[in-house]
Structure 1
Amino acid sequence: MRIRHLLATTLLVASANAVAADDASSSGAEAAGDSVQLPTKTLGILQLNAQAEVAFRIAEGARIPAEHLGWNVIVCDSLGDPARMASCAESLLNQGSDAIVTVAIEPAPIMAQLRKANEAGVPWVTLGGGTTPNDLITAQYAPLETEMSDLLHEYLIEKLDEREGDDKEIAISTFSQVWAGKQRSDDLYVDLEGTNISVVDEHVSDLANQIADARQSVTSQLTAFPNVDALLGTANYTVPVMGQLVAQRFPGKQFPERPLVVGYLDDLVNLETVRRGQADAIATMRLDAASWVGVDQLAQFFARGEALDPEAYLNAKDVYGMDLREATLVTTDNLPPEGEYVQPTDDFESFFKAKWAAEFGIGG
């Protein structure tokens, strides 16, 4: 009976997904502009660090639709090194990129290349995570980080009431040298105002040495603050490290007998850490949706000469009729099936493929 039930559930989910895809395809066709020829272009992708699963997914969210459109794609991974960011950007321009998209790269280390692209009329787009505003960036397609952080902080504040003691302490790891990380950690301090929770330690991650740095910093925090009530990582790659090290320090224990472990983004390893009971919650959203928006905006620019709409992602409901900023708090109660990411309500991939089929005669 259990096998029949699981099979029936699988078929129902598959049927629901098929309906959602059909609806998205119909909506995409309806949203399409007049039929026009799309020229073949070369897209340069400047990666922050592909070792981080979410950064890889954001870049893939640009590569996959760009190649679907028939464009050439060049990817250069900066590995989190500011000097390499500049050399990557220079290489992408020298290889004839007609547009460049970056994964949360700050303007400061690539100012010379931003100026060069601007002078050459090469659009420059930031994806996945916002950066410090700069007039040389054509458009940024990134979420309001507070939509995820507010969800996570509300959960954190409520759950810490379950720990003994009046005053609670948390230690955090952040990547505040990147705009998105700074927004998340800044929002934490705002949300903790007026509570009995204080941040006893804040570690700034080494983006060029992510996992080793996370392991060392979390170990240090647990040693310096053995009674800490929670660990929070604003960078996605810290979640499994925190979970593993807390499990080693508190074998067989679950919250509230061990510190609360929370973080960001539904990397498969993060979801598995929640599934194993080593992390308690992650806040997430489909950041690659912004990449598809960026590619669509570039396609409209090259095919129709339309300026990129800088609000196309944040105002996706008005521009595309879809909610692309759907934030989710994942716990053991709502984990997606093993090996799968959290699925958005709106199937943006089917939407854009149908839109481009109607506009450019691509796919179908």
Structure 2
Amino acid sequence: MHIVLAPNSFKNSLPADEVAKALKEGLLASGLYCTLKTCPVGDGGDGTGALLRKYFNTENITRQVFDPLGRLVNAVAGITTDKQTAIIELADASGLRLLKPEEYNPLLANTTGTGMLMKAALDKKVSTIVLCIGGSATVDGGSGILRELGVVFRDDNDLEITDLPKDLIRLKTIDLSGLDQRIFHTGIIILCDVKNKLLGDKGAARNFAPQKGASEEEVLYLENCLIKMKEAVAKATGKDMNDITHGGASGGVAAGLWAVCGAKPVDGIDYFLQQIRFEKVIRQADLIITGEGALDAQTLDGKAPLGVALAAIKNNIPVYAVAGKIEESARKQLSKYFDRLICINDSKASQKEALKDTKINLKSTAEKIGRSLLHGFIND
């Protein structure tokens, strides 16, 4: 058999390349005679940029930038060998992983540091910036990035608003006269792992802000801040930030950069698989194994395992999915795309135990898969 291992990361536990490595070790230990190809994937979520930098062997430039709360951190932009493309991971500068849980505060956290990385890429005269935006600590509509690029946010008294996103509640107008014009000669491709719009029940504030530390009251406050920004941006550009699919990704970064800078939000996994020529990778495969931390309704909204499954189906290749958790209410729908759904954890294990044992359980699960393939059966 020839098996391709194409997992996403297991959130809060293992990056995608480590997941692939664990699966490989388990299959090799099973006694199954097979050849293996590891091909970890990303959909725009945290870790996607690091994967793309590895795939393209980029020159990595390090810059000191602001973290979500304004402290200096080192972050990387990857420049491809032809010097034409910069690969930037928003989470490196503006990610939740840079904060301790007690520091989560989406009223104060902003994306200024990511804007600093984008300016560093512009200084390198690239023609395209690929921005992977998963894992943000922010719900600022991209206002931090835009301010760093030269946009000025003003209140009723024409005074500049500096505390982002908290003071967007006072926003009246935005001034684009100082916007770095190089941005209009640079294609910005935004890799998104969700399809949520900017506003509403499934929007950037109501759906994602609680994960970033917002109380119910703060969620409503942030929603109103984003409404204010939408109105001001519409006056300045004629574009409605709530018009686009993916606009709610990364706290509204996709919507803000689309409306002001002409950025192009895309399905992250589709773009990723095209760039690494995934269909060529799987051409000789007899089986593909993918997976991520949780397989649920969101998986069906365009997460990495679904993209892998669709490629497998197109090429008539069986595909298995492994996960730390499988949402029972979504199992029937998931089964339309995956030949097998396999939970790596004991149902009695606590979440803390499951996260700690992810690597061990991945290897054990892969070994069981290998043995079952050897004997011609598998237990879910």
Structure 3
Amino acid sequence: MKTNKHILKVKPYVGGKPIAEVRRAFGLKRVIKLASNENPFPPSPKVLKAITSAVGDVNRYPDGSCYDLRQALARKHKVSPEQLVFGCGSDEIIVMALRAFSNEGDEVVMAKPSFMVYSIAATAAGARCVEVPLKGLDYDIAAMKRAVTPKTRLVFIGNPDNPAGTFSPRADILAFMKGLSKDVLVFFDEAYFEFARDEKDYLDAMALLQAYPNIIVARTFSKLFGLAGLRIGYAVASPAVADILNRAREPFNVTSIAQAAALAALKDEAYYENILTILKHERAVLCAGLERLGLSYSRGATNFIQVRLAVSGADMALRLMKKGVIVRDMGSWGFKDQIRVTVGTPAENRKFLKVLKDNLQGDQ
């Protein structure tokens, strides 16, 4: 059987282990998952009501244009409706961009390490990944600009980025865009925008849309809005770029239930602002706990924290898992001595810190 020659070069993405799998593996009754940067709180009651109402129409195909959600987001972001593109999570929009704007042999610039879907999708498209090493845990934006050549078609900038959670300051982003060829498309992945928007020196890339028609700004309902299981994201771009992306989009790629849930989430701003306040407070609680344990960690602006250990991250992740706490081993990203923990509920965060402390003491 013949296959696409580029597919065999792809290393499949491996997500955090599901709760049910860990329960089975270790015979546990209670397991908490702090590995996948999910919102630990349920969606707004208004969202749950919208989901229930939408269930009765699942025998029909969804609105392929996402009309109601499109109008709501256009008003929210003060853009025209034709500037919006919707995806099965913002991940799909990454795939769309590579499908639409790169050809075999083209170059795609990204940080290393960064969100793995950038390299997975670029490799599958036959593009060459030009990976620019991080400077500590931060993007080296100046080096990424130097890496751009006449063969470069796309640049991916996660802001804030995954896995470290750091963001590139406003001045760095503006310097990167200044003088950049209009033939290079810059993809700003703002999946964690809501967590970073109030940080000093953070730049909302949508502010660049009028000056730079060669950018895409992607966001998601998977993080703060707690719709990870429904898979819905969107991007804003110039009308010309959005038109090309929509040509690369699969028909009916966003379910009717996901559309109804996302629209309801936008209408319950107070609920999500309260969740954001809680998560920011709990992040501070986790950071204080890590400091008491003498551990260093990433000082990012997301709903997760990357923690440096004096032992193997894989070993510690396994030990925590056996105690019913799932965190992410960062070895796949090249951080062999680190784990990543998602900010959970107050009870979940307390349990994580206790189990981590117990295991660290066991090494002494």
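Since every read-out is calculated from the coordinates, none of them should be taken as a lab result. All figures in this text were calculated on a predicted structure; none of them were measured in a lab. Cβ atoms are built from the backbone, for glycine too; each structure is taken alone.
The table below lists the values:
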read-out: Answer label among 1, 2, 3 for the case where helix-only ellipticity at 222 nm (-39500 (n - 2.57) for each DSSP H run of 4 or more, over all residues; to 500), calculated from the coordinates, equals -14500; value: 1
read-out: Source structure (of 1, 2, 3) for distance in nm of label points 7 Å out along Cα→Cβ at positions 252 and 332, computed value 3.8; value: 2
read-out: Top of 1, 2, 3 by mean count of other Cβ atoms within 10 Å over residues 52-59, largest first; value: 1
read-out: If mean count of other Cβ atoms within 10 Å over residues 204-211 is computed and equals 17.9, the structure in 1, 2, 3; value: 1
read-out: Entry that produces 0.25 once FRET efficiency 1/(1 + (r/R0)^6) of positions 212 and 284 (r between Cβ atoms, R0 = 35 Å, to 0.05) is calculated, selected from 1, 2, 3; value: 2
read-out: For P(r) over Cα pairs in 5 Å bins from 0, in percent, for residues 84-147 alone computed as 4, 19, 32, 26, 12, 5, 2, 0, the structure of 1, 2, 3 it came from; value: 1
